[in-house]
Structure P
Amino acid sequence: MEKQIGFDIWCGLDVGKQAHHACALDAAGNRVFDKPLPQDQSKLEDLFGRLSEHGRVLMIVDQPNTIGALPIAVARSMGITVAYLPGLAMRRIADLHPGNAKTDARDAFIIADAARTMPHTLRRVDVGEEALAELKVLVGFDDDLAAEATRLSNRIRGLLTQIHPALERVVGPRLTTKQGLAVIEHLGGPQGITAATKSRLLRIVTKANPRGAQSFADAITTALAEQTVVVAGTAAAEKVLPKLAASLRQTLEQRAELALQVEKVVDDHPLAEVLTSMPGVGVRTAARILLDIGDASSFPTAGHLAAYAGLAPVTRRSGTSIRGEFPARSGNKHLKRALFLSSFAALRSDPASRAYYDRKRAQGKKHNAALICLSRRRCDVLFAMLRNREPYRAPAPTPEPSPRPLAT
């Protein structure tokens with residue numbers, strides 16, 4: 001957050017479910033207010049009104065979402081500037097203050113004092129925009145659905161591996177497709193599929209998706225013939241597998257419906273067209289970028305953004321024993337995953353990304369390391385796009401050097 005001068009009161013809120021603790025400091029560091037504060041609109045308005053009598057107020061929270069949403073909304077409705085102190089910064093700053101006690105009053109004072117003396121540690125609160133507020137709810141629910149889909153898929157594949165490994169090798173990789181789900185949901189496991197006729201199996205697969213139906217049905221029939229023994233637990237698995245497949249199908253359908261809602265909300269944001277113009281950046285990735293970094297104005301350089309995303313390498317050096325740079329294990333893991341997956345998707349759609357990836361592989365880097373390098377490079381491009389509010393422009397191809405004429 002850019003350093004802003006002209007504040008007279010810094011009010012730190014250690015937010016809670018039922019009540020907060022507010023600590024307000026003046027320019028000299030004296031406590032103007034230091035008491036518990038109920039999670040109530042009228043109480044918040046009364047406090048902010050009294051603090052505004054002393055001059056311009058900056059309200060700082062440690063959690064801008066969920067339980068901290070009401071104080072932010074009330075403060076903004078009264079024209080009070082809002083910021084938040086990230087948790088990692090707060091823990092580090094807390095070590096500078098005497099005492100080891102962990103109390104709400106101490107945390108509220110640390111928040112207020114950090115805002116007063118170290119404004120560079122603060123971050124902007126962008127969740128006030130209606131589009132971002134809606135996105136946070138939708139994307140949070142989508143993350144829950146994605147985790148549930150992964151759990152159900154792993155459970156189905158685990159059961160198939162237990163009772164019929166050959167069948168799992170064919171159906172498992174296609175569980176998230178309509179064909180694979182239809183087979184398990186309608187026929188169950190190996191015994192149910194074996195009991196069905198080949199024509200019925202083909203009808204089920206074709207109805208789900210006619211493309212490649214015959215080859216998929218033939219692969220299932222071939223896999224079933226590879227195992228004739230019945231493993232213990234097969235009968236119970238035959239009852240459970242259709243229910244798991246039905247739950248997985250419903251979860252995937254909910255994600256598809258939710259994606260349409262997310263797309264509508266993302267389209268309402270002024271930066272949507274800029275973000276989605278970048279190869280490999282779809283609706284979900286654009287939503288994640290908007291939620292985590294907004295317009296990227298809180299990052300001075302592309303390097304700061306890369307470090308926040310966990311894409312900047314970490315230097316390890318201790319005398320002559322340890323030297324080199326290693327992948328960072330810190331940063332925003334959700335943003336890092338989104339940028340990593342978008343880079344992987346760009347390998348097919350963006351020749352420039354593919355050429356850069358191939359160049360890194362030719363240098364001896366493994367797949368993941370080359371993708372991290374590509375993600376770091378694309379992070380620079382993304383930062384420039386957001387800073388200039390300009391859509392993606394493909395780089396001009398590098399002209400090949402003309403051959404030298406032969407000497408006569």
Structure Q
Amino acid sequence: MRRESVTPRPDWDATIRAQGLVYVDTELPDGGVMSYWDESAAYAFELDEVLRLEEATEELHRMSVAAAAHVVARHRYAEFGIPDWAAEAVARSLREDPPSLYGRFDLAYDGSWPPKLLEYNADTPTALVEASIIQWYWLEDTRPEADQWNSLHERLVAGWAKIGAGLHDRRVHVAWSNEEESGEDHMTAGYLAETARQAGLDVDLLPIQEIGWDGRRFVDRANRPVTTCFKLYPWEWMLAEPYGRPALDPGTPTTWIEPAWKLLLSNKALLAVLWELYPGHELLLPAYLDSPRGMPEYVAKPLLGREGGSVRIVTADGEITNPGDYGDEGFCYQEFRALPEFAGNRLVLGSWTVDGESAGVGLRESASLITDGYARFLPHYIDAPRPAESSTVGV
């Protein structure tokens with residue numbers, strides 16, 4: 001893997017906005033604005049390298065599912081901050097294996113083996129539109145002969161088709177929170193709704209705030225039953241709200257995507273359980289729940305927190321903290337591994353899964369050791385000819 005300086009397309013800003021990246025502007029503390037999308041540089045991968053990273057991604061997913069099964073079997077819910085009343089619903093969800101769609105591993109990777117797991121965003125991962133759509137069209141415009149580690153669109157459509165095959169009612173509600181102001185959640189939900197439509201499902205897109213409860217089931221704004229709902233809204237928020245209990249009640253006729261057992265994969269306690277079950281594994285960093293256990297450098301991560309939340313890094317040079325509400329749900333202490341540096345930028349590699357299989361990559365750079373709200377997304381390509389069967393995403 002290498003970072004290359006490239007010349008941006010003359011009309012890149014208007015192009016990406018028209019393709020759905022309406023949340024491209026990031027407001028800076030001084031009142032200025034920076035672009036979240038950055039095509040002044042790109043990353044190049046070798047094909048063999050991508051194949052190894054795909055294998056690592058799928059191995060991490062298998063390990064994570066096994067860790068979730070371990071937590072359920074040992075009733076270790078309290079370590080994940082899951083209330084007692086929700087425990088049986090989580091266990092039932094894992095046991096019954098309801099539909100699940102996608103997730104994203106965040107990895108530290110500098111081009112040398114092995115990558116290291118930082119966390120698994122397995123409930124409500126974003127940065128999807130840019131990973132699936134925007135960087136693919138960048139490739140088409142700039143390197144049409146090259147390939148890309150990106151089968152996200154095709155796999156999402158196939159994932160929805162698999163889900164649809166098991167539904168009695170092919171209507172799916174796709175919900176997001178209208179309290180998110182940047183437009184990212186809305187566009188992510190809208191894109192997922194489009195992939196579901198391409199899979200032949202009937203889709204209603206609506207804010208989750210417009211889903212109601214009629215006393216025995218969830219209904220939409222037209223009073224139609226919500227029988228299957230993809231929600232870009234984390235379970236940890238739902239459990240803290242009045243309708244969290246009905247959402248998990250076995251008598252409530254709603255199938256939620258992602259399912260309740262994904263609570264275990266999106267929780268940072270997973271990192272400690274993985275290290276306990278697979279000590280010394282080359283893809284993992286040491287991680288513990290009770291304390292740093294003598295690690296001289298570590299990252300304290302709140303157990304809950306969408307897309308990472310606030311973290312505290314303790315190094316030999318002192319502490320680095322990003323602003324945020326740390327809550328009181330506890331921490332996971334993970335060995336500090338500095339994000340790799342390329343041309344003065346810190347890189348995190350987001351490796352996507354769809355239905356448990358590797359599906360693509362998104363690369364974000366930040367000036368800080370913490371990938372925060374001022375990170376930038378950069379496109380990539382595989383330094384090899386594109387196979388004849390590769391095609392555009394078709395939206």
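The table below gives the values:
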{"quantity": "Test item: helix-only ellipticity at 222 nm (-39500 (n - 2.57) for each DSSP H run of 4 or more, over all residues; to 500) calculated as -18000, pick one of P, Q", "calculated": "P"}
{"quantity": "With distance in nm of label points 7 Å out along Cα→Cβ at positions 84 and 372 derived as 2.8, matching label from P, Q", "calculated": "P"}
{"quantity": "Given 3.9 for distance in nm of label points 7 Å out along Cα→Cβ at positions 28 and 244, calculated: source structure among P, Q", "calculated": "Q"}
{"quantity": "Which of P, Q leads on relative contact order in percent (Cα under 8 Å, 6 or more apart), largest value", "calculated": "Q"}
{"quantity": "Entry that produces -0.23, -1.35, -1.54 once log10 I(q)/I(0) by the Debye sum over Cα atoms at q = 0.06, 0.14, 0.15 Å⁻¹ is calculated, selected from P, Q", "calculated": "Q"}
{"quantity": "Identity of the structure behind 17.6, 57 (criterion: Rg and Dmax of the Cα atoms in Å, for residues 92-275 alone, calculated), options P, Q", "calculated": "Q"}
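Every read-out reported here was derived from the displayed coordinates using simple, explicitly stated rules and does not represent laboratory data. Values in this document were obtained by computation on a predicted structure and should not be read as measured data. Cβ atoms are built from the backbone, for glycine too; each structure is taken alone.
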